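Input: structures, listed below.
Where a number appears in this text, it was derived from the coordinates with a stated rule and is not lab data. Please read these numbers as outputs of a predicted model, since none were measured by experiment. Cβ atoms are built from the backbone, for glycine too; each structure is taken alone.
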Structure I
Amino acid sequence: MVRPLLKAPLINQLLALAGVIIVLENIILAVFGSDYVGLQVSFPVFSIGDVYIKISSLIPFAAGIVTLALLWLFLTKTYTGLSIKAVVQDREMADLMGVKTDRVYLLTFAIGGILAGIVAACFAPIYTVHPHFGAGFTLTAFVIVVLGGLGNLLGGSIAAFLIGIVSQVTGVIFSSEIGEILVYGIFILFILFRPQGFLGVKVKA
């Protein structure tokens, strides 16, 4: 399914993957129904002054740090990871150098699925789960990728932390809606004035 899309225009790839998401969501709806499901898991709570923090809220943060470190090591210290970076930068040149680009694309797709599974496992004890659970996170992830710079792991990490801080602080002071407005307002400004993101490099066509 993925291979025919590799040479297709980017907009076609995005539309096709959006279609796959819709199909998978409806399969889940047909099999499991539309009920919201929550895990009955109790986690301890500790306090710092007047601030109470649930251990369950720290699990995604800790898992994210560990996963990010492992992903960075994989992409920078292994032959397979360097092959992925080479294909992203110049597929034709990587092909000429003997990199099996088709396998790299399939492996990258699989790694993305594994990372999505890790996210789901971390958030399932915190939120109620339903077939459309990932929609909001998908949009947030897209904003992070754009702000950080496409293909830039460090930029994406910085963008993720900043978005989290801005949305949470604004949500506490004002409301969660104001936080979302501010985040997407920043996103629009980046699209208009710095589309390459924080650490991305502008490339001449």
Structure II
Amino acid sequence: MFFALKGTVHKLAIPQIAIDVSGVSYLLTVPYPFWDMQTEGALTSVIVFTYVREDRLDLYGFEDFPERNFFTELLNISGIGPKLALELVSMPREIILQAVHSRDTGILTTIKGVGKKTAEKLLVDLKSLSEKHPEWLTRVHPETREKMASLDSDAIAALTSLGYDQPDIVTALQKLPSKIKKTEDRVAAVLRSL
């Protein structure tokens, strides 16, 4: 069982990084935001979760313990495997919070393979998790909480269906002036900025 690794980023290929530790390279699957912070040849440190099944052993890497713990708790939910858990961990926390508080399945259905029924179940499970471990989903900066109102699940869904990445969409939506209210205007403005 691996606890953490510290070494040089040997190779990057979404969503994986290879870390060279004393001449041995370890391949880890990581959340997109953590992957995006890495640079080949740079020193990095990663918290590890070892996923073992009868036919496979996979390593998952995380920036910190709350992120790793959130991932492992998601795996304990019926119907959530490592791929979906990693997608949820990769989502900006403010988006998950908005979905949970507003009971908005539209945000979760932007994840590949998640339909309306799965999203409804996920909302219940995420609400339960957020009550059990509020620190996992509330590790959001105060200024980010203020920007939550600028998120528009219909705009996110539309832009995701056009092939844009969710982190880029959220960043672009948060930068829009507050006077742009209509979803179609928000989508058009984001398309111009991406």
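For structures I, II, calculate mean count of other Cβ atoms within 10 Å over residues 157-164 and state which one comes out highest.
Numbers: I: 17.9; II: 15.0.
Between I, II, the highest calculated value is found for I.
Compute mean count of other Cβ atoms within 10 Å over residues 53-60 for each of I, II and report the one that scores greatest. All intermediate terms of the calculation are to be shown ahead of the outcome.
Numbers: I: 14.0; II: 11.0.
For this comparison of mean count of other Cβ atoms within 10 Å over residues 53-60, the top structure is I.
Out of I, II, which has the highest value for distance in nm of label points 7 Å out along Cα→Cβ at positions 5 and 109? If you can, show how the numbers build up before the last one.
Details: I: 0.7; II: 3.8.
Largest calculated value belongs to II.
Ranked by volume of the Cα convex hull per residue in Å³, for residues 13-124 alone, which of I, II sits at the highest value? Mind dumping the intermediate values first?
Details: I: 165; II: 116.
Between I, II, the highest calculated value is found for I.
Output the label of whichever structure in I, II has the greatest value of mean projected area of the Cα convex hull in nm².
Details: I: 14.5; II: 12.0.
Largest value of mean projected area of the Cα convex hull in nm²: I.
Of the structures I, II, report the one carrying the highest value of FRET efficiency 1/(1 + (r/R0)^6) of positions 37 and 101 (r between Cβ atoms, R0 = 25 Å, to 0.05). Show your work: numbers first, answer last.
Numbers: I: 0.05; II: 0.35.
Across I, II, FRET efficiency 1/(1 + (r/R0)^6) of positions 37 and 101 (r between Cβ atoms, R0 = 25 Å, to 0.05) peaks for II.
Determine which structure produced the value -23000 for helix-only ellipticity at 222 nm (-39500 (n - 2.57) for each DSSP H run of 4 or more, over all residues; to 500), calculated from the coordinates; the candidates are I, II. Write down the numbers at each step before the final one.
Working: I: -23000; II: -14000.
Attributed to the structure labelled I.
Looking at FRET efficiency 1/(1 + (r/R0)^6) of positions 21 and 173 (r between Cβ atoms, R0 = 35 Å, to 0.05), point out which structure of I, II has the largest value.
Numbers: I: 0.55; II: 0.35.
For this comparison of FRET efficiency 1/(1 + (r/R0)^6) of positions 21 and 173 (r between Cβ atoms, R0 = 35 Å, to 0.05), the top structure is I.
Given structures I, II, which gives the highest value for relative contact order in percent (Cα under 8 Å, 6 or more apart)? Show your work: numbers first, answer last.
Details: I: 18; II: 13.
Greatest value across I, II: structure I.
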